[in-house]
Structure P
Amino acid sequence: MKKIAFAALCLFVGLAATGCGGGNASATGSERNYPNGPIKMTVGGAPGSGFDLAMRTLTEVLGKNDIVDVPTPIDNRPGADGSLWASQMIDKYSGADDRLSVTSLVMMTNHARGKSEFNYDDVTMIAQLMTENFAVVAKADSVYRDLPSVLDAVVSDPASIPVGAASDDQMPFALLVEAAGGDASKINFVAYEGGGEQTAALLSGDIDVAIAGSSELLPLITSGELSALAVVGEERYEKLSDVPTTKELGYDVTIANWRGIYGPPNMPDYAVKYWQDAIKKAVETKDWRDAAERNQWVTSYRTGDDFDAFLKDTNQQVTDAFTKIEKG
């Protein structure tokens, strides 16, 4: 009789008490059966974009390796480097467990520049997927043969050195100039719409040096048309193993681009844990390793406190950099 009464009490309180039943006693139906329906994978970029490639690769690996057995349709919502979709995720889907998206350093830079009111801490950051280092390059026959000579020239006469850099890529170069004793607000940045335009300007002599993602520049470095002066980071980039890092050269600037998966604000813990585990399994597969090699990605899976600390530190560097760039 006592056992029956105890069981009835557990049902009465909705199986929420920790002593009522087994380990799943406090779990809701959604938690126990998750995921039990399609998970919409929204990309804040157009088909073929970096965001799109990362998300499509991840969903293909998850399905092909039977890690996730529910549909994961891709939904492209381009606009403002992902900021447009992020605002919708925040406004419309708080607390949802059936939406995931992909973001990168651009979420932080958009916020720092006042282009978006939202930042990484306004959503639920789930896991980091990959990292890409920046590289500083010059034309192969340039008078600038190393990074110190470039930075010395920018510090002494910034107007005379046009530096090619997309708006977000300006940040690491600004930090390098400040580390060399210069004034980032005086850098003669020249921004181009795409990497192709920037490369053409560099090869034609319209600009002296440029900074961009290392994978974007790699083909022209490998062909000998461009010379890599430094890779921004602490450890050498495998594909450019003969190129020194900024840390080696004495500049304490190591910021890198990153790409990761996020969910809406207040995403349930059970969903966060599920996707952290699923993504970890995905990046350990041969399919993911092959895709990373093909796309020149450096896999850097992080979650939890490690990811939180990385995001906080990186965001502070972003904030500091754009404060210095725009102070003039």
Structure Q
Amino acid sequence: MSKILTQEEIDALLKSVSTAQAFEPTVESKDRPVHVYDFKHPDRISKDQLRALRTIHDAFSRSFGTYLSGILRTLVDINLLSIDQATYSEYMLSLSVPSCIYIVASKNLKGSLILEVAPQFSLTVVDRLLGGGGHRVGSIRELTIIEQNILRKVVESGLSILTDAWRSVHRINLYIESFESNPQFVQIAPASETAAVVSFEIIMRDMTFPMNLCFPYFVLDPLIRNLSNSWASVATKRLAPQEMEGLRTQVSLTKLPVRAQLGNADLRADELARLRIGDVIRLKARKDESLKIWVDGKVKFWGEPGVSRLRKAVRIVRRVSELEEMNLG
């Protein structure tokens, strides 16, 4: 039922309102900086760790771009765009169908990560490796088994380069666990798990393709636990001018034997005895195959034969990756 307030009750109510206003925060307290925090997307990686991750993957992008330029015989640049934190479900929803997804694992990690390459780029690489012009593919489709096997060697070399980039922090020795075209069949982490998504762009001629690395946090955590305190401080340490000059002097005085191998062939003793001037020895290597460049008895570079100032020469194309060096012995 309704009740009519008396004048005394009205005065008491107004007095209580004025008393509450006296305890309101001042303008200075309202102007304090407020940081928005989303509890659904917690920032579990610190800024120092993100800075170190950027340094590692910057080195990976440069080396992998150099490798692709060598095998595709065209200029390829890879740029690191961003390192973002998102839930695993959000990242998977951003992938298209069909995709080119490699599930990558390591014996030293508890879990798997994802290397996702644009299907257009994968088909372009396969076309280039099989002797095509390497032009942009018109329609997107799933890779065939043969195309997957051709591209697998390229991805394995990329993972070897990524392993080299992480070597100063942790030995991970990455390898391909499986391949998927549909993101719905890729479940390497809970949907709500935080993931670090490293985004790259691959520039080939006038074409641009995306490439992503997805690290679930429980996989990345043991790698970056002491990253900001140890590796990042060492990486950013600057040498004194005297120390730098001393290192340059020592390196400049170091001499190592360097030789290039054009090819090899096996001959029987009687074939060798019958060799005459003008005979042709057929080598095992193809004429368009890169040459092995040996430094102090180890294959360290791939090169191309040529002529410089009327003298035989070899131009270095790229550095031998860790995986290739292990296979070459």
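The numbers here are math on the coordinates, done by the rules we state, and not lab data. Remember, it's a predicted structure, so these values are computed and weren't measured experimentally. Cβ atoms are built from the backbone, for glycine too; each structure is taken alone.
List of remarks:
- Label whose coordinates, when volume of the Cα convex hull per residue in Å³ is calculated, return 291 (choices P, Q): Q
- Relative contact order in percent (Cα under 8 Å, 6 or more apart) from the coordinates reads 24; which among P, Q: P
- Comparison of P, Q - label where mean projected area of the Cα convex hull in nm², for residues 98-217 alone is highest: P
- Largest in mean count of other Cβ atoms within 10 Å over residues 242-249 among the labelled structures P, Q is structure P.
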